[in-house]
1. Just checking, which of 1, 2 has the largest value of mean count of other Cβ atoms within 10 Å over residues 28-35?
2. State the single structure among 1, 2 that was used to calculate distance in nm of label points 7 Å out along Cα→Cβ at positions 52 and 68, giving 2.9.
3. If helix-only ellipticity at 222 nm (-39500 (n - 2.57) for each DSSP H run of 4 or more, over all residues; to 500) computes to -14000, which of 1, 2 did it come from?
4. Looking at structures 1, 2, which one was distance in nm of label points 7 Å out along Cα→Cβ at positions 180 and 252 calculated from, given that it came out as 1.9?
5. Can you say which of 1, 2 returns 22.3 when Kirkwood radius over Cα pairs in Å is computed?
6. A value of 1.00 was computed for FRET efficiency 1/(1 + (r/R0)^6) of positions 228 and 292 (r between Cβ atoms, R0 = 30 Å, to 0.05); which of 1, 2 is the source structure?
7. So distance in nm of label points 7 Å out along Cα→Cβ at positions 100 and 116, computed for just one structure, reads 2.3; which one of 1, 2 is that?
Structure 1
Amino acid sequence: MQTVLITGGTGMVGQSLTNLLLAKGYEVIVLTRQKKQSSRTHFSYAQWDVKKGWIDPSAIAAADYIIHLAGEGVADKRWTTARKKAILDSRVDSSALIVKSLKDNPNKVKAIVAASAIGWYGPDNEKSIQTGFVETDPVDSSFLGDTCKLWEESMHPVKEMGIRLVTIRIGIVFNNKGGALAEFIKPARFGAAAILGDGKQIVSWIHQQDLNRLMLFALEQEQVIGVYNAVAPDTVNNATLTKAIAQRFHKWSIPFNVPSFILKIMLGEMSVEVLKSAKVSAAKIIAAGFSFDYASMDEALDDLLISNWSSRSDH
C-alpha cells in the first residue's frame with residue numbers, strides 16, 4: 001500500500017481528496033499543527049510547525065507521494081497588508097519547509113502534486129476570450145499573480161532531487177459543503193440571483209470530485225509533469241451561473257445586480273478578483289488523458305444541488 005502525505009488536508013479540498021484516496025486504497029497521512037488521533041483505517045495525522053521549520057521526519061520517510069495544499073484562505077478575510085503577507089508566507093514558507101525536509105531526511109517520495117491557482121492569470125484579453133488562458137501564458141502583475149508565481153517557484157527545487165513535480169492551477173471549486181458555491185447559494189435560497197457587477201465576467205470553475213480525480217490522475221500518471229489548469233471545459237459568466245443556481249431553489253427567481261462600487265466597499269482590493277473575467281483553458285489536462293465527470297455547469301449544479309429540486313414548493 002502506497003502512502004500519500006497531505007498538507008492542508010483538514011481544509012474543504014483536503015478532506016474531500018482524502019476520502020477519494022482512502023477509497024482507492026492509499027494510506028493517507030495529514031500534516032497538522034496540533035497532535036491528533038484518528039480512528040479511521042489507513043488514515044493518520046502527523047505534526048508539523050511551519051513557523052518553527054519542523055516536520056515529523058517519520059511522515060516524510062513514510063511518504064511515496066506528497067500533495068501540497070497548505071495555505072491561508074484567500075477569500076476568508078479582507079486583504080489588509082498583514083493578511084496579504086499571511087496568504088503569501090503560508091504558501092511559500094510551507095513549500096520551503098517541505099523542500100528542506102526532503103533534502104535533510106531519507107525519503108522515497110516519487111512525485112509531488114502542488115496546488116496553485118488561476119489567480120496566476122490576469123483579466124481576459126482578445127486571445128483568452130477565444131482560446132482561454134493556457135499554462136504558458138505570463139503571470140499577471142497583481143497580488144494574486146505575484147503570490148502564485150512565488151508559490152509555484154518555491155516548490156521548484158524538488159525537481160533537482162529527481163522528484164516529479166506537478167503544479168495544479170485550481171479554478172473556483174464547486175463544493176456543496178462550503179467555498180464559493182456556498183456564497184452563491186445564500187441569496188438563492190430566498191429566490192434572489194445576486195449578480196456581481198455587470199455579470200459578464202467569466203467564471204472558470206471545477207467540481208470538487210473532478211478536482212479530486214484530477215489530482216489523483218496527476219499523482220498516478222508518470223507522464224504528467226509541469227503545470228496544468230484545473231478548470232472544467234464549460235466556462236460560464238457570472239450572470240448565467242448565478243441565475244442557474246437560483247433556479248435550482250425556486251422556479252422563479254429575481255435577478256439583481258450588486259454594483260461594482262458596493263463590492264469595492266465591502267471587499268476592498270479583493271473585489272478586483274470577484275469582478276475579474278478570466279476564461280481559463282482545460283485543453284492541456286484533457287490532452288494528457290483526463291476526462292471530466294462534470295464537464296458542464298448544469299451537470300455540476302444538478303449533482304451538487306439536486307436535493308433542492310424535491311423540496312421546491314413552486315416547481
Structure 2
Amino acid sequence: MSAPDFWDDQDKARATVARLKPLNAVIKPFDELQKEVADLDLLIEMGEEDEEFRTEIPGKLESIETQLDELETKSLLNAPYDGNAAIMTVNARDGGTDANDWAEMLLRMYSLWAKSNGYDVELLDRQDNEEAGINSVSFVVRGPFAYGYLKGEAGTHRLVRISPFNSEAKRMTSFASVDVSPEIDDSIQIDIKDEDVREDTMRASGAGGQHVNKTSSAIRLTHLPTNTVVYCQMERSQHKNRAMAWKMLRARLVRAEEEKREAAMAAKYKNMAKVGFGTQIRNYFQHPDQRVKDTRTGEQTGNFHQVLDGDIQNFLEAFLRWRVKEDI
C-alpha cells in the first residue's frame with residue numbers, strides 16, 4: 001500500500017484495502033493483548049513489594065481474559081471467505097402479511113447489528129408488499145469478517161406473536177428465509193459460461209419518479225444449470241445493475257460450492273444437524289412469553305426486543321463455537 005503506484009488501479013487497490021481490514025481486526029487486538037500481558041508481568045513484580053499494586057491485578061486479569069475470549073472467537077473465522085463482505089437476501093415465506101412484516105423486521109435487525117459494529121450496509125434490491133412489509137430484500141454488509149459472522153444466519157426464521165394485522169388479535173406464526181453469500185472480487189475465478197446465463201431487463205419498481213417508468217434498468221440473471229436467480233434494480237444505470245447482478249450470481253455459486261463442501265464434511269458425522277438455506281434455525285417468541293432460541297446451538301435469551309434491535313452477537317458467536325464442537 002505504500003507503493004507510489006498503489007492507487008493507479010483503484011479497483012485492485014480497494015480490494016487490497018478490503019483484505020487488510022479483517023487481518024487488522026485480528027492482528028491489532030493480538031498486539032494489544034501482548035502488551036497487556038507484559039503490563040501484567042510488571043504489575044505482579046511491583047505487587048510483590050506494594051499492596052496497592054497487588055489490588056490492581058484481579059482487574060487486569062479479568063480484562064485480559066475478556067480480550068482472549070474475543071480473540072479465540074475470531075480464530076474460528078478461518079474458512080476461505082470468512083473475511084469477505086456478506087450478501088444477504090431475506091424473503092417473506094408462510095404467514096401472509098405477517099410474514100412480509102417479519103421480513104422487514106429482520107432487515108432492520110441486521111442493519112442495526114451492522115451499525116453497532118461499524119459495518120456498512122448497501123441496499124441492492126427491495127420488493128415492497130402492497131399492504132405492509134416486504135416480499136424480499138437483498139443487501140451487502142461490509143466490514144471485517146462480515147460473512148464469517150453472518151453465514152450462520154442462513155435458514156428459516158420463525159416468529160410467533162399476536163398479529164397486528166388480525167382484527168381478532170389472534171396469535172400468528174410467520175416465517176422468513178435468509179440466504180447469505182460471500183461477496184467475491186474479480187481476483188477469484190468463477191467459471192460461468194455465457195450460454196448458461198439468461199439475462200432479462202425490465203423496468204424497476206418502487207420509488208424513482210419518471211426514471212422508473214421510462215427505462216428498463218433492472219437486471220435479472222438466471223443461471224440455467226442450477227436455476228439460480230438474482231435480481232438488481234437499485235441503481236439508475238443498467239450497466240451498474242448488471243455488474244452488481246453478476247457479482248451476486250458469482251457469490252451465490254461460490255456459496256453453493258461451499259455448501260457442497262460442508263455437506264461432504266457433515267456426512268462423516270451422523271448426529272450433525274443440517275445447516276443451510278431452507279432450515280428452521282431460530283424461533284422468536286413474543287407471545288405468550290418473550291424469548292428467542294436458536295434450534296441448533298440452544299443459545300437463548302428472554303429479551304425479544306433487544307434481539308430485534310440488533311443485539312445478536314451472542315447468537316453469531318454461539319454458532320461458530322457450535323460448528324467447532326460438531327466437527328470434532
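Derivation of every value follows stated rules applied to the coordinates shown; laboratory data play no part. On a predicted model such as this, the values are computed, not experimentally measured, just so you know. Cβ atoms are built from the backbone, for glycine too; each structure is taken alone.
1. Details: 1: 17.8; 2: 12.0.
Evaluating mean count of other Cβ atoms within 10 Å over residues 28-35 on every structure, the highest lands on 1.
2. On the way: 1: 2.2; 2: 2.9.
Considering all the candidates, the number was obtained from 2.
3. Working: 1: -11000; 2: -14000.
That value comes from structure 2.
4. On the way: 1: 3.1; 2: 1.9.
Label of the source structure: 2.
5. Numbers: 1: 20.4; 2: 22.3.
That value comes from structure 2.
6. Working: 1: 1.00; 2: 0.45.
Only one of 1, 2 returns 1.00 for FRET efficiency 1/(1 + (r/R0)^6) of positions 228 and 292 (r between Cβ atoms, R0 = 30 Å, to 0.05), namely 1.
7. Values: 1: 2.3; 2: 2.9.
Source structure: 1.
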